[in-house]
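Engineer: Multiple structures follow.
Laboratory data are not the source of any read-out in this text; all were calculated from the coordinates shown. Values in this document were obtained by computation on a predicted structure and should not be read as measured data.
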Structure I
């Protein structure tokens, strides 16, 4: 049993949203009490105490769209591009060679490195979208096992790209199904399978309805919606529908579906929201290029971006983008609702457990963030304090599912240096294809 003490508690629970000085009691994998510090000390005298040292005690953060295991993320940072440039390869050839070099060893090391970085930034739940046609078979179990061993809750899927050759689509479909069967056998609540799907302009035909019938109601879809002007134009010419309209009409959209995209306009936000789809605009990943419908009243979810792990940085980017899109139209607390409300609702729905909130009965996903507060903090403005002034890197203590993963900045039961070394070696092997 654990007792978090000596901190300001931001619960994201409407009943008790904020405690200026309180405590949280944890037993096994659940929160059992939230309230006055002295009272909980009296109620649970044998609990192991975790001193927040005046910091913020909050629910663990949730990343709704991560791509940490493909070449666009960890393996690309720092040198793959320059290595390719020195060798004289064109951009398309560099990408092709990097993709061909991916293997299960790289995937495992990239996933482990991403899990560690997630912990260090206070992320306890990740929705991983894996995309690598050259390394499909066995990829999802490899990625999920790395997250599982380190302690992160993860939803994992393999991209079925409707523009890829049919044999590659079939291989990805089979991988998603194999992982679904694996999760059903293992029955670990921290692992969630999904059907990954990249929807663009349907170059190889419109197979979305077939995929919907095949997957039925197994778990849900994690969609990367490539609705650029080019893809919208091609899709309209071929099918008289935009990619988003094809997604809706095929039944792919729905309350068990996450749809991530860097562009939303012409009412697409609103149309997808009406189906219950959990929409994720990729502000951070696309450097703020997401465009939004002027009619949007829906609160979307939030992603840290492909190679980023700071959800608070992403929330600030989203807040700025919403503010620029239509002055005075969106609530000034839209970013907080995205980060804390929409993400928690989506994760709780898809994992089938209450996460993203501190209240009795919820999963014990708890973080402590250092924060020097120079202005008053209360129930109304506490979340704004977090989004405007805090950093994921200020996270000091992390618990997931009742297990301590980091305490006062030190990883517990995890060798960060070993994971870093293995990830570096994998990246070097990957880049060697460019020399």
Structure II
């Protein structure tokens, strides 16, 4: 098989989903959640609900991905279901916020953790080197990208499992926590604190849809994409539940409240200061997989936008091995810009909200596509339809409404980004740039 005809294997796509999901969120969110919720059972319920929501979304995307097997993720789906303009705005969001900001965050977090082992490292410089180096790998062949992604995702999972096992084994005394909530505790579920906490959880689960960005390059996409999305999301849900059970049983809640570096705090209680430093280095290595996964998936949205719009035509150019080199370079450049300016820190909540809106519109598209094109071949139809779609829609809509009412600035930022994407699309159309 020639390089240009090579496909990403099912294993590579699963590692892409896992690596995209397991990033900074799971190691930073708990401290903020504990400010409003101090019950271990409710915290675990929060992460279980997040996993169920992500799995419902994955079932919806699996149906769409199997029926519309083209790379590009939401850009591909929304262009077909709604209008090319909706797809363009969605792709615009993915490029400007969806991948660049989380990639920059993961790179800087990785560099910060590595600095705990090597104090002489400069965080920004290390982040730049990390992103540039991984970008160079993804400019090579698909086989090279696949091997790198699989190896570092395997290392990531192995290190997390090792961290959990050693922490449980080494800590002198486990925390006395209540895992089963009482009836009074369940009242927390309807509170604003729970809604805010769920926003952080949803951000941590972001990435379950990663494989749809390169579905056109996945081997036997119609058959394998549903398995990839469902298995990857379910595996991460179990991993997140186990991680938070370990966090809560090893370190006291008071020590973690309001803290960002949860891994440090837990490692300090389990292993002491020296062990915490080593765990910091481990977490730095772990995040290499996350940076790689985002730099692998993100450019595919750019590529298909370049195929559809002449004004962006350069983005569709590929190497002899089929790699979208210009799109990769643009994604790397945007990420480096955010790292150098550090402006992404102000839009983490905003980016989580706008990505949730992006996926919400896509999930509702399942219903629209079924009504408009009932005879469209669907190699995979979601089980229990329309329940997964309804569950995802209701919970995400609830969190978004609460977020906009409590954080109107982030809502205005999201609206401004959407309008700007629409203006760019209108300009391209007016000048006859749509192919």
Structure III
């Protein structure tokens, strides 16, 4: 239980995602600060927030009534009536959706906005994971360069041993050349790591969305802590990738309800006004009286094949979402299982490499003494040094693999 708490404290996250970082790493590496910067400056995340705001505005859009229709007509040939000639016609008409239609539209728009909100939660989790992954990659590249620096310093110490052996006749100039070639190879390897480090740093800054005020701070050491991953891990029931499917399903349900309302009759109210000219040839009580005609209309979808088709589509869409959600659960469970196994394997590989390095150091101490006496060749010594370097570089690689896979475990299960 204690070890579980320690491991959980290694991967920094926000409340929406994964686990919190240890105080030591927060102070030393400032990863939490970089995550906080990314949460406010990452352009992709900000674009997702704006899309959510657009979706919320849709709720205001659907609350409006259809356009009010205004009409005007002028009688070129004026029709005569008993009370006078009709001069023109003015009309206004407003269609009103069936009772509850606007509310149904609002509920549908609201459900779509909630689905967009789940996109924000997903992007936050992915951003924390990607940013943390880039951070650990930066640390690994830095640590591997330090390993090469240590090896170069060791070769410089061996140079003095070789020169002394040359003077005593226990070594030749060819041994000095072999050492120099080995140094050049190491410097070339370090230069490649520096190039990769610069490219990874650019990716890290781009994920943040803004350049940090100072040079990116990395921890001095990142050791592997014991972790018991034997217990089964499960996909979080409130994982936003799964909640999004639930919200999309709800939006289809609301679309179904809206379609039923859209298939109902629409009411219309209006008013016609016709000005009438007075007759001069006769005296009438209603002479020249204008015509005002209120109107009520009813729009009935007699040919409602469209609405039956939409009903069928929504039913199929619900089945499709259920299957897609189950497929995504299966995919995430596979990812979680693979990440768990890779984390265990990385820990075992580090433990084995540490043992091998211990044995290599013992052999190097013996070979150094024998080289001074001329008992072994320089090639044998360089082979062991290369083996030592490969083991130390591999340790940093496996530590990086451990943390990368642990990020995936926590992304899926927290």
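Engineer: Supply the structure label, taken from I, II, III, corresponding to log10 I(q)/I(0) by the Debye sum over Cα atoms at q = 0.15 Å⁻¹, for residues 195-402 alone with the calculated value -1.15.
Structural biologist: This value belongs to structure III.
Engineer: Between I, II, III, which one scores greatest on relative contact order in percent (Cα under 8 Å, 6 or more apart)?
Structural biologist: Going through I, II, III one by one, relative contact order in percent (Cα under 8 Å, 6 or more apart) is largest in II.
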